[in-house]
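Participant: Next up: the structures, one after another.
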Structure 1
Amino acid sequence: MEEYEIIIGLEVHVELLTDSKMFCGCSTKFGAPPNSHICPVCAGFPGVLPVINRKAVELALKTATAFNCKISPFSRFARKHYFYPDLPKNYQISQYEEPLAIEGVLLVDNRNIRIRRIHLEEDAGKLIHPEDSRSFSLVDLNRSGVPLIEIVTEPDVRSASEAEKFLAILKRILEYLEVSDCNMEEGSLRCDANISVRRYGDTNFGVKTEIKNMNSFRAVRKALEYEARRQIACLKEGRTLRQETRLWNENLQITEEMRRKEEAQDYRYFPEPDLPPLIFDNKIIEEINLKVGELPFQRKGRFIKEYNLSDYDAEVLTSKKDIADYFESCVEKGGKPKIVANWIMGDLTALLKAKKKDIGHSPVSPEYLVQIISMIEDGKITGVVAKMVLQECFNTGISPEKIVSERDLLQIEDGETINNIVEETITENADAVQDYKNGKEQALSFLIGQIMRKTKGKANPAVVRNKLQEYLNKKR
């Protein structure tokens, strides 16, 4: 593959976070019974008139601004004609010659990937293919009319792995902007990829293939890797490539022919006569600019500078907006940044993953996490007890201070109490004591563990170590 250059362009479809559809008042809520969120407009009844969703336009403008696009002062909807069972009007309201925004950019590994255009459109419905039938398919129109933006790149991507990175960064920014939940399992974020190959030094593009049906970033990478190999093999064998649309077969890990690729003229675009154009003045654009807020790479840089975090810690904490918000809320409530970061990335994340929760729905609020950290720093509880309290707080939602009080978990620092437990442990573990006397240092850790078990983790570990060594050294 070294003699061939891979050329990739991406088309990313993003469902917008609106309560209602693009051109009617039907709900966009996912998971409703089939065909329960439809009306004459999104079902394509004759004579109905669409109305533009203002919130969808604002979210599209917010996205375009974040990617440094040029906002078109005059933007218009068009009808894109094609005939498919999940498109009841037999045309899709989209944008063509006059998109909402053009000429943006996204930085991937210090290389600019240009964004050709961002335009608004409505989603199509969904075809359902029952496993027990090959003779018919079912149509669910709940998704028909859901607001979308399509983000189209220039053919600037040069590898499958770079395409995967681009999508990961794009998703992260879209989540920060709160324009979409980007849930690929629910179809909120979908990607089609155009790929061609050419010999290094050639200035003309090769014959491109569009790949569809990729439901994860990993699938995008795998599909592009396979398709690049397939196209290069065809050229080396002297065969002719043809422009076509192919589907990614996840089970076989191959692309398969779907249909010949359509050209723009096949869709018979023309301006949508039932909708007015979108006209944006400087005031509107300035207002949108203020709503964009701090983007993930900016927040990461601030975390490193302001909280003295490592590059790795800052990267993890800003990977999702709700994690970064949770972290900063903890710091605002008095938590020390590095300690807070360790608890979030360690024990709290483990609990969240086990219950398949995100941090925005954590039973342990920032206030509760700071309570646990403060009790450790004040010497009220040990680190072992703190982990137990976190688990209990996560499971019940009860405050850490109440858990410690009701379960009598305050740290034992009374010298006489610890002395008695140390003596008892030494008496019960004569073999370990002898091992320590014979120079086996790991025996000390064993004995400390036994004492901590007896005290249910409440004894001060430093005091326990000192007392234990004092007793053992006396008896040598």
Structure 2
Amino acid sequence: MKPIFQNQRPRRDHEWPLRGSIAQVFAGLCIHCSLAFGVLIQANDLGGEARSGQWAQWRGPTWNGVATRGNPPATWSETENLNWKTAIPGKGWATPVIWGERLFILTSIALDKEMVVPDLIPPGTPRINPHPRVITSWKPQQSVVMCLDRRSGKPLWSRVVHEAMPHQGHHRKGGYASSSPVTDGAYVYSYFGSFGLYCHDFEGRLVWKKDIQTHAIEDSLGEGSSPALFGNTLVFIVDHELQSYVVAIDKRNGDELWRQNRDETSNWSTPRIFTHGGIEQVIVNGKAVQCYDLATGEILWQCRGQSEGAIPMPAIGHGMAFATSGYAKDTLHAITLGLRGDLTDSEHVRWTLDRGTPYVPSPMLWGDEIYLLEDRSFFSCLDAKTGRRHYFKSRLPGPLNFSASPVGAADRIYLLSEDGKTVVLSRGKKMEVLAINELEGTFYASPVVVGNSIYLRSDRQLYCLTRSGETE
């Protein structure tokens, strides 16, 4: 299907801050039975109450960064409330995912060997010359899936899924393992962008793999969109400088279910799946926010007016989609669900913002409030239904820079800065700082909350912080 809307794209120069064995044969024979079981144990309400022992995808069981049954500590340090920390080899900003006792994390390990940079992008592709903040020299990379025991941090297994010389560099705040995995409780699905999509069972046996076309990312800024999963359908987007598209994959075998071309160039947002009016749908951010039927790929509606280079994942609630972006201009559109066609500048856009919106962190919708974290130390709380400001662009203790998205638990909000300081706020209509905690390292991955623990990934370590006297 051809794109139904056409837009012109202006030139820009921005800084993107980022973020054949017997066992395999047996796994293939059992795939349909096991995957069906995985669907049964997956949280079946896409935005509701969640299982307490899982954080199955980047924004958690509520798709929104909120752990409804979590109660992690409010304070910690390198010694206080530290349950464990485990060194993670290589480099990656993928947020870990958790199911039961298993924690899965992706990384990319540089190799000291000679490999030629492949010429995989068609000559003459515009807008791919490296940005000043992009690395221009790199080594061959191993793409690695790791599984840890979440209670002890002990590595259980590690699998090298791909080895190659990358065709592009990446922003200095990015890397070659920036997309978070997703799990359904039986299998883990790991997406390395141009380096492929992989399905493993919980014992590390490869079930299937799928090659992905090479991404041509603007200014060589790097890849970072994560996949989304519901039922038997995996969805990911490839918004780049060639033909962009959104695609649905059958999680049981890696077969393509549908593909829809998009009139977009490089974006880094992650799809958001939800149900409305009995229809499973997927919304994707971009210059135009677009909503697709999850079963068929049919485009249902769009709303233009976002900034280009969209990064935040939209939030869903109160019968609306909340889409934000923040390169060159600040935008937030609260869009009524259940409609068809082009909703741009219509009465179906319930309220908007033109300042105070995030560039990188995703919004967090919690009850009647929507929280917005700007990259440079400003935080806002608004009424989600009306846009009324409870507090707006309030300065956090700083200066701090943020790439991680906010998470919430036990009526507390956790804001993890790039330099390892976590500002803990009280949930509500008045901003109250409860604590500021500090760890060593650089942090771009978003926090994960399961039970009484919060998991934080730095450039060197994965931390598990747990309330003193309690075990996880």
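Participant: Could you tell me which structure in 1, 2 was used to calculate Kirkwood radius over Cα pairs in Å, for residues 193-312 alone as 19.2?
Facilitator: On the way: 1: 19.2; 2: 14.8.
This figure was derived from 1.
Participant: Say we calculate mean count of other Cβ atoms within 10 Å over residues 281-288 for every structure; which of 1, 2 gives the highest result?
Facilitator: Once mean count of other Cβ atoms within 10 Å over residues 281-288 is tallied for 1, 2, the winner is 2.
Participant: Ranked by mean projected area of the Cα convex hull in nm², for residues 137-248 alone, which of 1, 2 sits at the highest value? Don't skip to the answer; put the middle values down first.
Facilitator: Details: 1: 8.9; 2: 7.7.
Going through 1, 2 one by one, mean projected area of the Cα convex hull in nm², for residues 137-248 alone is largest in 1.
Participant: Moving to a separate point now. State the single structure among 1, 2 that was used to calculate mean count of other Cβ atoms within 10 Å over residues 289-296, giving 21.0.
Facilitator: Numbers: 1: 14.4; 2: 21.0.
Matching structure: 2.
Participant: So helix-only ellipticity at 222 nm (-39500 (n - 2.57) for each DSSP H run of 4 or more, over all residues; to 500), computed for just one structure, reads -12000; which one of 1, 2 is that?
Facilitator: Values: 1: -12000; 2: -1500.
Among 1, 2, the structure yielding -12000 for helix-only ellipticity at 222 nm (-39500 (n - 2.57) for each DSSP H run of 4 or more, over all residues; to 500) is 1.
Participant: 1, 2: which one has volume of the Cα convex hull per residue in Å³, as calculated, at 236? Each step should come with its number before you reach the end.
Facilitator: Details: 1: 236; 2: 135.
Computed on structure 1.
Every read-out reported here was derived from the displayed coordinates using simple, explicitly stated rules and does not represent laboratory data. Please read all numbers here as calculations on a predicted model, not as lab measurements. Cβ atoms are built from the backbone, for glycine too; each structure is taken alone.
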